[in-house]
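Peer 1: What follows is a set of structures to go through.
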Structure P
């Protein structure tokens, strides 16, 4: 874990940022590369050079990815909870017969 006072230098879309926080510097670099990749992909596809617009579109894209993954996680968690409930019922019935 990084020192909260230590600034980590990252580059996103040809701009340098110094980020302070408690996140691991290597993890911050991974995040910065991810955002940089999104911005470059959007800039290439839209032929847009306005970095603010590219950043907003990248943020929307990342937010969409997040919400889709969150929805999949919630669906999977509900399925697991349902299966655990079914298994618990079967186990309870088995244990009642065994007693």
Structure Q
């Protein structure tokens, strides 16, 4: 299992709107691409929240090929949509992990 992790620091001023957008629009759009089997959306707790809140979404792909399909076909447009919607009020970084059996 491959885990595509997106960690995002969100300005306090948009926190509630961003969380709702993630739950109602962005995550469903990603899951609708049929590249990931499941996801989990979490808030990081033991971090400095002075300037904002940090969240992570972990998307689980059954294979590296499915992850690659997402990145090659869908990721750029979805990232652009996020940038147009939130601008510099969110900062995201991504990591790729493999479940060790």
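Peer 1: Given -7500 as the derived value for helix-only ellipticity at 222 nm (-39500 (n - 2.57) for each DSSP H run of 4 or more, over all residues; to 500), which of the supplied structures P, Q does it correspond to?
Peer 2: Q
Peer 1: Matching task: 0.05 is the computed value of FRET efficiency 1/(1 + (r/R0)^6) of positions 7 and 79 (r between Cβ atoms, R0 = 25 Å, to 0.05). Pick the structure from P, Q.
Peer 2: P
Peer 1: Quick check: 13.6, 41 is what I get for Rg and Dmax of the Cα atoms in Å, calculated from one of P, Q. Which structure matches?
Peer 2: Clearly, the read-out refers to Q.
Peer 1: A further question follows. When you work out relative contact order in percent (Cα under 8 Å, 6 or more apart) for each of the structures P, Q, which one comes out largest?
Peer 2: Q
Peer 1: Rank structures P, Q by mean count of other Cβ atoms within 10 Å over residues 39-46 and report only the one at the top, that is, the highest. Don't jump to the answer; show the numbers that get you there.
Peer 2: Values: P: 15.0; Q: 11.4.
Ranking P, Q on mean count of other Cβ atoms within 10 Å over residues 39-46, first place is P.
Rule-based calculations on the coordinates, nothing more; no lab input. In this text, all values refer to a predicted model and were calculated from it rather than measured experimentally. Cβ atoms are built from the backbone, for glycine too; each structure is taken alone.
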